[in-house]
Structure 1
Amino acid sequence: MHIRELDHQESVEVFPHNEGERELIAYPFDFDRAHFIALEDGRRIGRISANTSKRDPGRGYFGFFHVEETGLSESEDACARALLSYAESWLRGKGASHIVGPVNYSTLFDYRIRLDPEEGDSGKEPFFWEPSGSPRSRVWFEREGYQVFEEYHSCAYRNVERVLPVSEKRYEEAIRSGFSTRPIRFTGGNSPDLEILFRINSRAFQDSFLAEPFDLDAYRTLNVPKYTKLLSDFSFFILNPEGREVGYFFLFPDRESLVWKTLALFPEYQKAGLAGFGIHHALKLALDRGISSVVSALIRRGAPSEALLSRAAPLKAWERRYGVFRKTLG
């Protein structure tokens, strides 16, 4: 087995597993990055990326991590070890003091792995929006000195009508204060609402965990396919009493549930009880459409919505956990 670094053309043509990854890798980002593949007897058996951070010169990321399942655990272990070693070495050469992953360039795109693939009673195949990867990834990371840095979780709640009282007070307070909602209208790359989403994201997450700056062109180019696929009439903006968009809630139906994916608010509104307002409005939408189950997706531990939903814990049907890992580079 040997590891080979790909040039840019090879990275675009050989490295991706799907068209969405190809578009992401082809985009001309202004940070340093490298893509490596593991080969054995001319056959590709693994891959990994490494990239620098624009916000923190001491931080580096690894992502797109994948090891082919061969049935030979020793071979798979060796491949994982070699890929991580090459990413770490490349980042040391760029001045990084620590490495975080798996993160596909930034948290604007796919990141995290599932921590409990064999636990719980969810009992179904992963949702398409969940992190992908081998159930053994956690073992590989921890064996090489990585530790869970941040945790996330997804929870399903049955009997939506019984969850409603959890957020009813916050909803009524926001309505009395003049807050309201309107649907997100997405009509393609030049949609005015896409620019509003970008402005809200830029401010809402500017100081959040692992935030990296991105311009409107990158946001538009790389998010239009996602929004085209996922934006439904469930998603909505939150409007302040003057009618200005100050946040949004990104929701979509999947299987038999309504999935709550992203709640973003301008910083000055993040302590105004609007998480409860948004959650309550989402629950009402689910009930109006005859949906009796909701999933809070990929919520970071300690997020404001987590504290609110903890009151609905007795109604929880299942929970899945995910993590991001970190290692100090010596």
Structure 2
Amino acid sequence: MAIGDGEILLGLNFVGKRLRAIEGEILGEQVRIKSVAESRLDLPFDQQTIENEDYVPTFSSAINKLLDEQSILANSAHFALDRRMVFLKRITIDKGLNEEQIRNHIEWEVEQWLAASRDEFNVIYDKERSDFGQSDTVLIAAVRKRIIDYLKRIFVRTPLTLKVVDIDVLAAIRGLMGNRPKPDRLAALVDIHKNLDILLAKDGKFAYLNEASGEKEGDLENAEKMANRIHEELLKIFKEYAEEFGSLNLDTIYLSGDKADVEVIPYLQQLQKNADIRFADPFERVELATGTELDPLIKNNPEKFLISVGMIIH
């Protein structure tokens, strides 16, 4: 269904035992947020639960309940898949390769690191051309076909048509950078939960992901220790990838996650003096429908909807 000339989409994702969704109207190159929603799930959407076909109606019912309670008009869904359910790798390739050569190179790479038969996976890639050096980069994503099939069986029990499946980290980057006139040269998204995940984006594109660094005892228990831990992890990344990031400074460090604390910012600012440090806010450069700006979900925890917003900017 559409209002005026705009297509209405629903960007959604499962986070632990939460379903988060953004209803947005696409108006040319602009996005207007119509509604924001969050609901609890009886179980998480993960590798273990998708082994059980009996859980399909549970997820479908959760989506249908959210649609009814929020009076959502969208009939198309863009879904963000948890990064832990996807094999994601960034590689370098020689400049000047044609499409067939690139595909052959990617297939060879994929065969090296997939844990099962290639036939069990959907593989996509995105080539990023560099104006410098003798190589370009390619981001490769591989997801098991049974995961996509499981999602399709969930959505077929809803009024929504599943049009797009993407990866949460790529959606998060779009949520941060999608409506900026110019993306940060280098930015870090620090997701603080029971662990610490750091995503680097270079010129608005995925550059690096440090997943689920194990929590050292007590290092996330207060703002100062949390800031020190984030700083240590960033130093490790820049040391390990000095050739790619060593000459760059972080423009912005965005904080998100259930354990993110605003009191971290002044401590981290002392350690990262050149960076602008702030909470991730995907709503600051999008239009909000009348009344939506008063929604407590937007006012209190906008960073929780970074991925959902990124899915409607797709």
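Throughout, read-outs are computed from the coordinates displayed, never taken from laboratory work. Everything numeric in this text was worked out from a predicted model, so none of it was measured. Cβ atoms are built from the backbone, for glycine too; each structure is taken alone.
For the set 1, 2, ranking by mean count of other Cβ atoms within 10 Å over residues 71-78 places 2 highest.
Once distance in nm of label points 7 Å out along Cα→Cβ at positions 103 and 127 is calculated for all of 1, 2, which comes out largest? Before the final figure, lay out each step's value.
Values: 1: 2.3; 2: 1.2.
Structure 1 gives the largest value of distance in nm of label points 7 Å out along Cα→Cβ at positions 103 and 127 among 1, 2.
For which of the structures 1, 2 does the calculation of Rg/Rh (Cα atoms, Kirkwood Rh), for residues 95-158 alone return 1.12? Label of the source structure: 2.
Starting from the value 2.7: which structure in 1, 2 was distance in nm of label points 7 Å out along Cα→Cβ at positions 63 and 255 calculated from? Answer by label: 1. Of the structures labelled 1, 2, which one yields 6.2 when distance in nm of label points 7 Å out along Cα→Cβ at positions 7 and 287 is computed from its coordinates? This figure was derived from 1. When volume of the Cα convex hull per residue in Å³ is calculated for each of structures 1, 2, structure 2 comes out greatest.
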